[in-house]
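Only the coordinates and a few stated rules stand behind these numbers; no lab work does. These figures come from a predicted structure and were not determined experimentally. Cβ atoms are built from the backbone, for glycine too; each structure is taken alone.
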Structure P
Amino acid sequence: MMLTPNEVVSTLSKISKEIDEQATIVADIDLDATEKRVTYKREYYKAFLVAQGAIDLKKVTAEHQTIDLFRDAEYADSALRAAREKLKVLRDRLEVGRSLGAIMRMEWSNGRE
């Protein structure tokens, strides 16, 4: 299947738009993940400071009391990694498209001679 120059430009433009949109999504997810990590740490330290007993007992108590916040922070980090990976894939697609576009331009110019 041979693409026309307009189809190549259209495809590359679409991928570029997807990259812009994904970059915004990554920024939003990064902010959310940061907020969740800060919330977890704040609550962990609060729980640690009010817990009674030896240091190890205080740590376990604080971890137990903040486990849901820890889970939320881990999930947010996981979502951030996935969003960054999608952004990388989109950038790779754009690079492949550019390379193919260059090859096609050569073929088109050879066909005109």
Structure Q
Amino acid sequence: MSDNVVTDAMGRKLTVRKLSVLDQVRLLRAIGGGQSSNEPYVNIVTMAASVKQIDDFPIPEITNERQIDFAIGKIGDEGFAALMVDMNKRVAEVMAAAEAANATAEVVPADPLAPSA
């Protein structure tokens, strides 16, 4: 999958990548057991981990709490706002595609004589 570039309100270009399952597992290890059940925190850290570069400045892979703080600090409020806008746009596109697929799908009526589950 190719990277996505998002521009924030400060004009910075954030290069974003989709995290693989392995990336997500490593990220949960970096977050640690104490925080891994804190869903808002995990969501923010996951967004931060998806940013691999801001303009020409590479963001290192997150492997510990110090790197989590570093990435979140570099991305900042404007960067996270741009990431959320982009994420919402992508979700809307996926939902529209799913709705279009459902609208054109053939509806098979249920067999009224079939036993119920």
>> Comparing FRET efficiency 1/(1 + (r/R0)^6) of positions 61 and 85 (r between Cβ atoms, R0 = 35 Å, to 0.05) across P, Q, which structure shows the greatest value?
In response: Q
>> As an exercise: volume of the Cα convex hull per residue in Å³, calculated from one structure in P, Q, equals 98. Which structure is it?
In response: P
> Comparing structures P, Q by FRET efficiency 1/(1 + (r/R0)^6) of positions 21 and 93 (r between Cβ atoms, R0 = 25 Å, to 0.05), which one has the largest value?
Replying inline: P
> Once distance in nm of label points 7 Å out along Cα→Cβ at positions 13 and 69 is calculated for every structure in P, Q, which label goes with the largest value?
Replying inline: P
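One of P, Q was used to compute relative contact order in percent (Cα under 8 Å, 6 or more apart), and the result was 25. Which label is that?
Q
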> Among the shown structures P, Q, from which was the value -33500 of helix-only ellipticity at 222 nm (-39500 (n - 2.57) for each DSSP H run of 4 or more, over all residues; to 500) calculated?
Replying inline: P
> Once mean count of other Cβ atoms within 10 Å over residues 37-44 is calculated for every structure in P, Q, which label goes with the largest value?
Replying inline: P
